[in-house]
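Peer 1: Presented below are the structures under discussion, each in the form of C-alpha cells.
Read-outs throughout are calculated quantities, based only on the coordinates presented, and are distinct from any laboratory measurement. Just so you know, these numbers come straight off a predicted model, no measurement behind them. Cβ atoms are built from the backbone, for glycine too; each structure is taken alone.
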Structure 1
Amino acid sequence: MSDSVVLDVVLRPATESDAPRLAATIAAAFAQYRGKLVPESGAFGETASGIAAELAKGAGAIVAERNGEMLGCVMAKVLEGDLYFGRLSVMPEARGLGLAKRLVDAVEADARVRGLAGVRLGVRVVLTENQRFFQSLGYAEISREAHPGFDYPTSINMRKILG
C-alpha cells in the first residue's frame, strides 16, 4: 500500500452505532489466535450488543477507518487511575501500515487529556511478539496473573507512565 493510503486513514472516537463494526473488526483481527490461546481469548465472545453496552456505561473506543471502512480499533476504560486499553485490533489486510501504533498513540493522547498518570494493557504470556511491540512503545511489565482455573500466569499486565 502507498503512503497516501496510510495518510487517508482517519482515527476517531467510536459511537454506540459503531458497535457491530467494532465486534466484526475485533473478530477478524483476533481470528489468528483461535485455538492457539489457552484459555481462548475473550475477544471471541465480543458482541455488538455487549460493546454497545460498554460504550453506554462510559467505556471508550477509537476506530481507524478509510472511506468509511473500519481498518482497526481499540477499546479503553479508566482503571485504577490509568487508562486501560484492550482489544487492539487491525484487520489482516491493513497490517503493516502502523495502525496499531497510531491507535496506541491515540489512547495515550486521550489519557493525557484526561490527566491520567499512565496507560495499561494486558497481553498473553505466549504472545511474545506482542510483548516486544508494547515494550518498543515504552510499556513495562508490572505483574502477571492467571486466568480463572489456571495455577500459572497466563497474562502479563503492562504499564507506561505518561510524562
Structure 2
Amino acid sequence: MAVCGFTGYRYEKLPFSRTDAAAVSRLRARLREACVCALDAGCTHFISGFAQGSDLLFAQTVLSLGGEYALTLEAALPFPDACARWCAEDRAQYQALLSRCDRVYAVSPIPGKRFYLMRNDYIVNACDRLIAVYDGKPGGTAYTLRRAQQKGVVIDMIKP
C-alpha cells in the first residue's frame, strides 16, 4: 500500500481569506487533482495532520473521493483534542471529519508545542508521496518539505 501524506498552510498563511469562496474552491480543485494523481500512482492511504486550513480541506477532498476510489484516510494529530482552542465552527468541522477517518494517530497523549513537528515527522516517515500547499513561507510546512526532500519522497507542490 502506497501512502500519500499532506502538508500545507493554516488559514492565516494562505494568500486569501477563508471566506473567499472562489479562492477556496480553486484550492479544493487543485487538491482534488493532486489526490487523483496520487491515486493513479498507486497511493491508497492518505494522511492529514488535521490542522486548520489546508489540512482539513485535504481531508475533505480525500473523503469526497471515497465513493470513486478504494482509499483510507488517517488523521495524524500532535495530541488528542488539538482543536480545543479553535472557534466552535472549526471544532465541529474537525470532529465531523475525524469521525470519518479510518485511523487516528496521536503523537502524544498530552498537549505540547513540540508535538506538532513530531506529527509532521510521523507523516513524512510514513509516506511515499507528499502533497504540499506551499509558496516559500517559513514554518511547519517548510520544515516538513525539507524532511520529505531529505527522505526522497515524491512531492506534488500546489502554490496557493
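Peer 1: Out of 1, 2, choose the structure whose coordinates give log10 I(q)/I(0) by the Debye sum over Cα atoms at q = 0.10 Å⁻¹ equal to -0.35 when calculated.
Peer 2: Working: 1: -0.35; 2: -0.31.
Derived from 1, not from the others.
Peer 1: Identify which of structures 1, 2 gives the largest calculated value of distance in nm of label points 7 Å out along Cα→Cβ at positions 44 and 76.
Peer 2: 1
Peer 1: Continuing with this model, one more query. Consider the structures 1, 2: one of them gives 2.3 for distance in nm of label points 7 Å out along Cα→Cβ at positions 12 and 148 as calculated from the coordinates. Say which.
Peer 2: Source structure for this number: 2.
Peer 1: Right, another one. Please compute Rg/Rh (Cα atoms, Kirkwood Rh), for residues 52-99 alone for structures 1, 2 and give me the label with the greatest value.
Peer 2: Structure 1 comes out on top.
Peer 1: Hey, FRET efficiency 1/(1 + (r/R0)^6) of positions 28 and 108 (r between Cβ atoms, R0 = 30 Å, to 0.05) derived from one of 1, 2 reads 0.45; which structure?
Peer 2: Source structure: 2.
Peer 1: Taking -13500 as the value of helix-only ellipticity at 222 nm (-39500 (n - 2.57) for each DSSP H run of 4 or more, over all residues; to 500) derived from one of the structures shown (1, 2), identify that structure.
Peer 2: Of the structures listed, the value fits 2.
Peer 1: Could you tell me which structure in 1, 2 was used to calculate relative contact order in percent (Cα under 8 Å, 6 or more apart) as 29?
Peer 2: 2
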